[in-house]
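Nothing in this text is a laboratory measurement; each read-out follows from the coordinates by a stated rule. Just so you know, these numbers come straight off a predicted model, no measurement behind them. Cβ atoms are built from the backbone, for glycine too; each structure is taken alone.
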Structure 1
């Protein structure tokens with residue numbers, strides 16, 4: 001279900017387009033600047049934060065489409081498309097796209113996640129009009145030339161092969177598969193050789209035109225800018241393109257196409273003759289809009305969020321069993337996961353797993369101390385504030401608030417939410433979350449029968 005916003009917005013590709021452009025001032029943040037939001041008649045949303053003290057601007061186009069929105073045959077198409085949009089439009093070649101931005105000292109890039117794709121540029125404030133023109137052009141009018149499809153197919157296959165050579169990264173993908181099974185959230189964002197090799201230009205083009213629609217897009221910018229000028233330039237850049245009007249048939253709600261089903265605990269082992277074993281132990285978590293997400297942030301910090309965390313102290317500092325050990329939480333629209341990663345010598349895996357299980361059980365049974373609660377809150381607040389030190393992070397905050405949460409909390413509101421977390425809330429969450437059946441993913445010189453589920 002699409003959550004309503006206190007700002008009067010809705011998220012998702014099915015958002016209703018207004019008859020005319022509607023602009024509102026959302027917040028005036030003492031730690032930043034004025035945030036304004038405009039919904040164009042097409043349904044495309046523009047949200048900016050004006051920070052006059054900055055001399056740069058970060059500009060991003062965020063599309064509410066990711067790997068979980070793909071069918072099995074389409075696996076990897078979102079990431080494939082991300083590559084192709086930089087290869088040329090009717091007005092610019094691939095060289096033009098990169099050279100135009102680099103000529104003014106700017107940078108462009110993109111990334112694909114399970115639930116959204118982002119294309120962004122960072123430039124000096126005077127060069128923002130150029131960045132808007134280039135980025136809107138490549139997202140709205142990519143040509144998907146057949147020769148470029150074949151070139152990027154080879155690049156992506158190399159990227160997949162390179163990923164397979166990084167066991168420390170691969171183990172997290174295996175863990176997602178252990179939690180989600182055959183659900184799209186359990187698949188590789190990049191797809192596999194089996195899905196990328198036969199993928200046709202027609203498949204990619206159909207996905208592009210059916211999913212990259214105006215109501216599914218949020219454009220965010222932060223830095224030294226003027227909101228009305230940004231909106232005007234975006235409308236000029238998109239005039240006459242498929243993003244100038246709302247899609248005739250809005251993308252179906254995600255919940256109707258890829259609802260998550262509860263998975264039983266599982267063990268996934270990738271046998272490789274590595275010098276170090278990589279493992280993730282964890283369980284299904286909570287979704288992005290769960291009211292307990294702030295308590296989870298505190299709990300995660302206590303368990304494995306830094307060098308003072310329980311897991312780091314017990315596994316590395318006291319025992320010296322692993323160089324790297326940490327916990328993390330990933331949250332999606334209707335699901336989530338919680339995991340603990342460790343990299344250790346293959347002969348130490350059993351001992352490390354035993355220690356991790358013991359720490360999780362101890363927190364689930366006895367909760368956290370007041371000192372741990374205070375430290376966990378401090379870490380959470382610090383990460384929020386220190387993560388907003390540049391225009392890129394502020395631009396991302398705007399887009400994610402609009403695209404994923406349907407609301408934008410001020411920094412003070414975020415800090416207040418963390419301060420309001422009680423020991424009782426953290427302990428109740430720990431007792432419920434950390435006693436769930438645990439799944440395990442391992443990359444190393446092992447076979448599947450070397451580990452037990454649970």
Structure 2
């Protein structure tokens with residue numbers, strides 16, 4: 001096992017990794033920008049290194065500064081968390097060149113799965129079901145139109161290097177294609193530095209279901225069940241649960257099996273997630289693979305009892321995956337709510353500020369992952385996630401009731417501060433959600449019912 005790990009991230013995920021390391025007896029190095037000098041992980045970690053000013057490009061995305069911090073402190077490995085450099089193959093390669101273990105899959109695997117066109121073809125060859133479409137980059141607007149007409153409307157244009165819900169557009173008619181291609185291609189080039197697009201059939205009333213996998217460097221891989229991630233706004237998840245309601249066990253087993261096959265096909269190492277669209281008939285289609293720990297990983301930990309971050313660390317240190325597929329048993333139900341510093345009644349506009357009072361929920365089977373504390377000034381230039389509240393119970397109804405109680409207890413107050421806690425209680429109370437039969441359009445329908453009254 002490693003003696004010292006540098007955490008190349010911030011916020012709640014930096015604290016999550018630091019705690020996992022401490023339990024394993026691993027010393028930690030936090031890196032921080034000027035904006036984050038008062039962050040929780042800076043005081044929690046064994047060492048902390050300032051890596052630059054607030055803008056991420058000059059700090060958390062500045063590879064030379066992070067590598068230098070690792071070498072300066074004698075760290076043996078780097079955990080990238082999620083976001084920032086977590087899926088950057090160049091960063092993984094630079095780590096290797098500097099004798100640092102990148103806690104994640106090899107650089108070539110990240111590169112191949114990060115290119116959605118390559119990933120789709122690779123997964124199709126591995127036997128995963130994929131949606132009809134271009135199955136590769138479209139050559140231009142005329143090619144996009146021809147493929148769309150052959151596939152049938154509606155279709156969706158997506159950036160080949162995209163992610164995080166950016167660089168995509170749903171098209172319902174032929175006369176939308178040419179202009180949309182030019183717009184989305186330009187957006188993709190500006191955001192990702194890669195203007196290539198691919199096109200596939202758009203599944204209306206789709207569910208977003210994902211499979212958690214673990215794989216070691218010796219060719220062994222297992223899956224840890226599924227997560228339902230259909231409560232989204234602008235393709236950004238707000239609430240996740242595990243398992244997925246009303247999804248037949250045979251479908252869950254099949255999704256897990258093909259995800260393991262896909263992981264083995266590319267030589268995946270570490271923790272990863274295979275994401276699928278599921279239609280009204282419970283037929284599923286591969287969407288993408290994420291080469292990192294997910295924000296929503298706690299719900300899988302709650303139902304399996306497996307610490308995913310510690311498994312990441314063991315695998316990256318060269319250990320064999322000791323778990324067998326038969327060891328993975330899902331017990332009960334878990335749900336996670338993301339408490340973002342956003343105002344749902346203003347299109348989820350950021351609403352950061354100085355936290356004057358922070359009251360976190362407690363009680364049996366309630367977990368809160370946060371980096372916030374009273375007096376903390378939340379930087380406006382980073383992701384608005386303040387906390388994740390996770391609850392577990394033997395049944396879905398009990399887990400939701402526990403979550404509603406936990407969100408009712410959650411309080412974050414200060415000048416200008418708003419959070420998504422009140423809105424998420426509205427989601428929990430929604431009849432469609434309560435039935436367990438819902439899709440990615442749920443948030444829009446909840447918003448249409450009226451404003452959120454509380455914080």
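Structure data summary
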item: For relative contact order in percent (Cα under 8 Å, 6 or more apart) computed as 14, the structure of 1, 2 it came from; result: 2
item: Top of 1, 2 by distance in nm of label points 7 Å out along Cα→Cβ at positions 208 and 400, largest first; result: 1
item: Structures 1, 2, by FRET efficiency 1/(1 + (r/R0)^6) of positions 144 and 424 (r between Cβ atoms, R0 = 35 Å, to 0.05): label with the highest value; result: 2
item: Among 1, 2, structure where distance in nm of label points 7 Å out along Cα→Cβ at positions 168 and 328 as derived comes to 2.3; result: 2
item: Test item: mean count of other Cβ atoms within 10 Å over residues 184-191 calculated as 17.0, pick one of 1, 2; result: 2
item: Structure (1, 2) behind the derived value 17.2 of mean count of other Cβ atoms within 10 Å over residues 176-183; result: 2
item: Among 1, 2, structure where distance in nm of label points 7 Å out along Cα→Cβ at positions 24 and 288 as derived comes to 1.9; result: 1
item: Origin of the value 21.3, 60, where Rg and Dmax of the Cα atoms in Å was derived from one of 1, 2; result: 2
item: Value 1.05, calculated as Rg/Rh (Cα atoms, Kirkwood Rh), for residues 56-215 alone, assigned to which of 1, 2; result: 2
